[in-house]
Structures are given as C-alpha cells and as structure tokens.
Structure P
Amino acid sequence: MKSQKRILTAFVLNLIFAVFEFIGGALTGSVAIISDSVHDLGDSLSIGISYILEKKSKKEPDDKYTFGYARYSVLGSLIMTVILIVGSIFVIIHACDKIIHPTEINYNGMIIFAIFGVVINLVAAISTHKGDSLNEKAVSLHMLEDVLGWGVVLVGAVLMKFTDISYIDPIMSIGISIFLLVNAFKNFRKILDIFFEKAPDGIDISELKHHLKEIEGVIDVHHFHLRTLDGANHIATLHIVTDSDPSAVKKAVKEELSEHGISHTTVEIEAPDEECGDLICKPNHTEHSHHHHH
C-alpha cells in the first residue's frame, strides 16, 4: 500500500506543479517553460493512470481474464505515450513559431521559475527513489528527467539574461520536446511488441532451446512460444519429446525456464514415436485436417 500512497502523493504534487508551470511559462513568455509543463503534465497524468491501472492490474486472474489483468498497466502507458507525443509535437510547432516571430521574455521570472523547478523535482525524485516497485522507479526516473529539463532552462535563462539572444528559449524547448519524443517512441515500440505477442527482450530463444535440449531425457523441443504480459511477467508454452520420466523432465524444464525469468510455463510431453498433431503453428486451414486421420 505504501508504494501506492507514495505514487499518489507524487501525482498530486506533480499535477499542481504542471499547472503552476504552465501559468509561469505564459507569464514569462517562455516556450521552454511551457514545454516543460507539457512534460510534467504528461508525467503526472502517467503517474495517475499508472496508479489506477496498477491497482487494476494487480487483480488476480479470473474466468474472464484468465491471464490476469497485467495488460491494463500496458494500456496505461499506451494512453500516456500518445498524449506525450501529441503534446510534444504541439510544443515544437509553437516553438518554431516563436523563432520566426520572437516575443518579449521575462528572463528574471524565468530564472526564478527554473530554480523552483529544479528544487521541487529533486525533492520529488529523492522521495520516490526509495521506492522499490517498478512503477516507482519509473516515476523517480521521470523526476530526474524533469530536474535535467529544468537545469537546461535555468542555464538558458541565465544565458539569455546576459546575452539577450531570445531564440535560445524556443531552441531549448525544441530540444526538450525532441528528447521527449524519442523516449515516447521507444516506449511506443515496447508497447506494440507486447500487444503483438513478441518474445520479450533479453531472452535468446535459440539459446534457451539449446539449454532445454541439454536436459537429461529431453530428445526434442518444439512449439516453443514465449510472450510477455506486461514486460515483466513472461509466459511460455512448449512441447517436449522425452522417453524418460515425464514429471522429472517437466520439473527440470520449468526450473530452467524460471531461471530466465519466465514465471508461467505450460509443458506438453510427447513420446518419441508420437506424432505431434500440429506440425507447424498455422492458422487452422482445412488442408490440415488430414493430419487427424491416422
């Protein structure tokens, strides 16, 4: 519960701060501060959504969702990523407009806001850094990014105060937005990978099969399917051909897979002379029916 409480606090603080920031950006005329506020609003929304969906995704599997609710947290990141991408694109358009038609910027106000920004986000980053849940770690990372974003704005504001080159501001803004976009797209790809049932990163399937074939009693491994529910919980199904004690082999296979972070395994055991019903995993077409008449 503690982690949820901490996430909630971070959410409320971040939301208030994003609003305060947006006003600050408008008052000082700084598009870089506005782009930071988009960043922070995105963060606070993602914290809020991940809070709600995190609760939901912790629900135990039931008859309707037999795999459990883990994908709900993935949906949260998807909504979030899309919001961030759209927000960043708007900010970039606004910043380009600012380069073409520069407006008055209040440098002193900007410096004060930036100092606030650095301090508040540092405190938030340190407080969530104690967390151990994956979500909190992500939140803490966001906060550190915010600290860096504000650091950039602070340096830029000081530079502008002394040089009076006002297009430093929109250029910083574009920089921050591009950084956000790159991260958002990386995230987007990860999410798509999960929805397309792509094998999770960091697990080399051919190597894994090789390990499995080395287990005593395992003659062959096929139909090896690996998917991930949410990037952290992996599920595998596979067929093992063996002529020795099935339960011992099954136990060894499951142990090997759990060492690779695969928490949920379904193993089908076949005898060496048994014909595997489905030769290749193809969608069921009628021409397959002749396999079933022995």
Structure Q
Amino acid sequence: MAAKRIAVTGSSGLIGSALVGHLKEQGYEVQRLVRRKATTNEEITWDPQAGTVDLDALDGVHGVIHLAGAGVGDKRWTKKYRATILNSRLLGTTAIAHAVEKVKPSVFISASAIGYYGETGNRAVTENDRVGDDFLATVCREWEAAADLAGSVRTVKIRTGLVLDPVGGALGRMLPLFRLGVGGKLGSGNQWWSWITLHDEINAITHLLNSSVSGPVNLTSPFPVTNQEFTGTLARSLHRPALFPVPGFALKIALGGFSTEILGSKKVLPSVLSEDGFAFDYPHLTGALAALCETESK
C-alpha cells in the first residue's frame, strides 16, 4: 500500500521542520510547498502573493498542513509590520484553501493561535469561547475565515499556544539568561501562559490528521501556568535563581506592540483534543522543562 502523501507549507519554521521529520518517521510521504521552482518530487511550487499553487503536483495528497506566516515576535509591530503579519496569513491561507477546495484531500489543517481569544485574565477559555478584540485576535479571526474557503474538506484550525523548544521560540530566548542566573518573572508575573512542548505539538497535529475532528482545536497543555510559575520552574530546572524580574515598562520599550503578548494573560484549555482522546506526553510544566533543559544541555 502506498504511503499517504502530506503537503506542508511553512516547512522551514520551528514547527514545520520538526513536523516534516516526524511525518517521514511515521511512514508518510511529505511534500514541502516552496516559493520557487520545485527541484524534486518532494517539493510543490506555490506563490502566496500571487495566489497560485501547482494543482497538478498537489493532486492526490491525503492531507494539507498549512503553517506559513510571518513571525509575530520577529520584529517590532510597526504599522508596516502589522500589515505584513496580517497579509502573510490572509494571502497564503486564501491561496492554499482555494487549492484544497479544488483537489479535495481528506483533511486540511490550518494554523491559527490562541491569540484568537485576546485577553482572558484569570478566566479559562475553550474552543467555544468568543474571539477577542485586540490586534492578534483580529488577525486570527480573519486567518481562520480564510481557511474556511476550503469548502467541504474537513478543516481543522489549530490554535497553538506558546511552543516550548530549547532551540527556538520564547524558551530558546529565555534559556541563555536563566542559565546565567539573570532571569526572572516578566511584568507582574500574574499573567497566564498557555504552553505546549514542540514534541506534543507535533504529535497533536499528527493525531488530527487521522481524527474526525473539524473546526478550532486548542494546542495547549491541559495545565496552563502563570508567568511567575513558568519562570520559577525554569530557574529550578536549571538550578539557578530567578532574582531579576523584568518590569512591564521595560518590555514595552524593548518589544513594542508584541509586549502585549508577553504581559497579557491567556488561560486556554485543550477541550477538543482531550475529548478526542489525545494523550500529552508532557502535560505538566515541571516534567516538560526538566526534559527540555536536559536535551538542550547534551
């Protein structure tokens, strides 16, 4: 029996590169969508700006996983970069969703984020909760609406939380400071952080390929923590103190608009994943950070 083919956009990012390797290990045939002329049969050409996808190469795939989009924490949120964040998602998702609607794979998994919920304070939210009213909530709402252009194809919108991996993302930036003993809580430390290890993120996406679930799915651990809990646990994992808090005003100066994501509170629960029988290998932060810090030190 031939291996199932999966097409992936954003395959060079933190999640995408790990996902491609994992899918291949699981016996899938993986094709990466690239923004240049394809040079092997493992590549498919697309141009999100022009809205074009090589439909002949895409035809017959079992699933399409769409992860591409400009990084929200990569640059200061100038007016121009806000437009880049939004347009990279709208144009890319519209292009790939239209292609999916034409070639009709079994499943379309499209990235989104827990930014959808906006500020939640101490209130726990699930997939049934309302959209927020800040910039990233607006981006996520439009992003998910574009994914719905896939029509009758089973479409899953993965609302990903803070992805933990020692070589990238927020944890990758925090580790050097905490290893030096100069880490600490960010802002008040009372804000909720909803997190997931890269390992569980990849396993959850693979699980959703073969599930019957559709619609929004939160990809977060069942046990969110406050920033103070997170930074304290990280310091203990490294056997270092956490004595150097970063005040909120300093983060606002350093990060601009993105500081709202660091200082804001999102307490998000993975109700759909849990009800669908997905088992997290790292549901608790203590075990997750212990494993990740050990991996990084090797």
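Where a number appears in this text, it was derived from the coordinates with a stated rule and is not lab data. Treat the numbers as computed from the prediction; the structure is a model and nothing was measured. Cβ atoms are built from the backbone, for glycine too; each structure is taken alone.
Highest-scoring entry among P, Q, by Rg/Rh (Cα atoms, Kirkwood Rh), is P.
Across the set P, Q, FRET efficiency 1/(1 + (r/R0)^6) of positions 119 and 263 (r between Cβ atoms, R0 = 41 Å, to 0.05) reaches its highest value in structure Q. From which structure (P, Q) was distance in nm of label points 7 Å out along Cα→Cβ at positions 15 and 111 calculated, if the value obtained is 0.6? The structure behind it is Q.
Thinking of P, Q, which structure, once helix-only ellipticity at 222 nm (-39500 (n - 2.57) for each DSSP H run of 4 or more, over all residues; to 500) is computed, gives back -22500? Answer for the origin of the read-out: P.
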